[in-house]
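K.L.:
Each structure below is given as structure tokens.
Here, each number is a calculation from the coordinates, and none is a lab measurement. These numbers come from a predicted model, not from an experiment. Cβ atoms are built from the backbone, for glycine too; each structure is taken alone.
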Structure I
Amino acid sequence: MQTYDLEAEGLRGLNSTLQKQRGETNQTSWQVVNPKGSHAIAVGLDAPIEVTVKGSTGYYCAGMNQQATIKVEGSVGPGVAENMMSGQVIVDGDASQYAGATGHGGLLVIKGNASSRCGISMKGIDIVVHGNIGHMSAFMAQDGNLVVCGDAGDALGDSLYEARLFVRGSVKSLGADCIEKDMRPEHLDILRDLLARAGSDAKPEEFKRYGSARQLYNFDVDNAAAY
């Protein structure tokens with residue numbers, strides 16, 4: 001395992017070193033110590049390597065990730081795994097706002113709670129939150145799965161498209177064009193797989209599914225107040 005002291009060696013050197021790990025490399029396991037809430041740790045990676053951050057981070061940790069598995073042994077600031085394409089990002093603690101924003105693929109696991117706008121404009125990413133999520137989560141979500149083992153705040157799924165939202169607890173309110181939908185066998189299969197991959201012991205049958213009512217796809221003057 002390669003160990004990088006962020007306090008002593010600096011953020012620019014860390015990201016440059018990790019971004020150089022492409023294709024075949026024997027440096028597949030990295031440990032980042034002394035993060036001390038630094039921003040933009042382990043961004044833009046594109047190799048099947050494992051990076052463990054020993055402590056909490058600031059904003060945009062693991063942004064634009066491809067292939068890598070990044071684990072944060074602490075909490076993260078705004079925008080964790082923003083625009084992620086593939087790989088895994090695992091947060092042992094809580095996440096601030098817009099976790100997984102615009103993510104195209106991969107798996108984001110938050111073992112604590114997530115703040116507002118979790119999964120905003122998600123485009124194919126899978127997000128599993130073991131705790132609760134804040135208001136306006138999955139706003140304009142286009143594709144992918146958001147799984148919440150706790151409760152959801154106000155305006156869940158506002159103006160969403162074809163993303164699937166699964167919530168085990170209560171939902172304070174649904175956003176425009178978001179409705180509860182039937183949980184069919186294929187959805188139980190998706191949920192069972194995601195919960196297993198995220199290390200959750202929750203049962204798929206305990207969740208409700210929410211999705212788009214598909215009334216805002218095209219402008220209709222009768223729905224003008226909802227836009």
Structure II
Amino acid sequence: MRYRLLIVEDDRPIAEAIGEQAAAWEMDVRIADDFRNILDEYAAYRPHIVLLDISLPFFDGYHWCREIRRLSHLPIIFISSASDNMNIVMAMNMGADDFIAKPFDQSVLMAKIQALLRRSYDFSESAPVLAHRGAFLDTGDGVLIYRDQRIPLTKNEYRILLCLMEQKGKVVSRERLMERLWKTESFIDENTLTVNVNRLRKKLDAAGLTGFITTKVGVGYLIEREDR
């Protein structure tokens with residue numbers, strides 16, 4: 001398989017040099033460019049491993065390491081010229097798997113990346129994360145994360161939200177949702193779906209996600225695209 005590497009480094013020449021080396025190792029690469037919204041880039045790209053600098057615009061690497069760790073256990077490597085013991089210890093305490101001081105040998109970096117990938121994915125695959133309005137649905141744990149909250153979902157609530165987020169911007173019919181929940185439309189009381197959706201909405205409203213799900217009367221439900 002081709003692994004996906006997300007590089008969060010504001011020194012573009014360094015990021016591009018790493019990207020070229022990773023591509024030579026048959027990895028797919030994305031270099032982050034929106035340093036206000038690294039989580040959105042993470043969710044859109046679904047990387048298998050992340051390289052993080054400490055000194056970044058707007059928020060430092062420690063902040064983004066902490067935020068990514070709320071969503072995933074994927075490998076994270078810090079790359080930084082701030083390589084004193086305090087920064088190394090802080091990086092590890094934030095959840096990093098390794099720390100490489102700049103300047104570094106590209107071959108050593110690639111060897112460390114490959115070793116972490118082998119250990120992390122020999123027996124498992126990265127579960128995707130779906131994002132909308134700053135909320136992140138972890139499809140591995142079945143939990144919705146918004147700001148500092150982990151919002152637990154029932155099995156039906158998770159399936160409803162997953163279906164709607166997968167089809168973001170499209171109306172999902174009640175029949176399709178019932179099929180997704182119960183694998184059949186036969187002998188299912190539509191009121192049961194309504195009850196599940198209403199309970200899910202109350203959880204979203206309580207977390208500050210008012211209007212997250214829109215009703216299309218007589219048709220179904222949708223999650224509106226954010227650019228509308």
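K.L.:
Identify which of structures I, II gives the largest calculated value of distance in nm of label points 7 Å out along Cα→Cβ at positions 48 and 72. Walk me through the intermediate numbers first.
P.N.:
Values: I: 2.6; II: 1.2.
With respect to distance in nm of label points 7 Å out along Cα→Cβ at positions 48 and 72, the highest-scoring structure among I, II is I.
K.L.:
Comparing structures I, II by mean count of other Cβ atoms within 10 Å over residues 8-15, which one has the largest value? If you can, show how the numbers build up before the last one.
P.N.:
On the way: I: 14.0; II: 16.6.
When mean count of other Cβ atoms within 10 Å over residues 8-15 is computed for each of I, II, structure II gives the biggest number.
K.L.:
A value of 24.9 was derived for mean count of other Cβ atoms within 10 Å over residues 112-119; which structure in I, II was it taken from?
P.N.:
Numbers: I: 24.9; II: 15.8.
The structure behind it is I.
K.L.:
Here is a follow-up. For helix-only ellipticity at 222 nm (-39500 (n - 2.57) for each DSSP H run of 4 or more, over all residues; to 500), the calculated result is -3000, so let me know which of I, II that is.
P.N.:
This figure was derived from I.
K.L.:
Compute distance in nm of label points 7 Å out along Cα→Cβ at positions 104 and 216 for each of I, II and report the one that scores greatest.
P.N.:
On the way: I: 2.5; II: 4.8.
When distance in nm of label points 7 Å out along Cα→Cβ at positions 104 and 216 is calculated for I, II, structure II comes out on top.
K.L.:
From which structure (I, II) was Kirkwood radius over Cα pairs in Å calculated, if the value obtained is 19.3?
P.N.:
Working: I: 17.6; II: 19.3.
The read-out was computed on structure II.
K.L.:
Right, next: Where is distance in nm of label points 7 Å out along Cα→Cβ at positions 80 and 192 largest, in which of I, II? Working shown, then result.
P.N.:
Details: I: 2.8; II: 5.2.
Largest one: structure II.
K.L.:
While we're looking at this one, here's another question. Using the calculated result 0.40 for FRET efficiency 1/(1 + (r/R0)^6) of positions 88 and 176 (r between Cβ atoms, R0 = 30 Å, to 0.05), pick out the matching structure from I, II. Please report the intermediate quantities before stating the final value.
P.N.:
Details: I: 0.40; II: 0.05.
Comparing all candidates, it corresponds to I.
K.L.:
Given 10 as the derived value for relative contact order in percent (Cα under 8 Å, 6 or more apart), which of the supplied structures I, II does it correspond to?
P.N.:
Here the read-out was taken from I.
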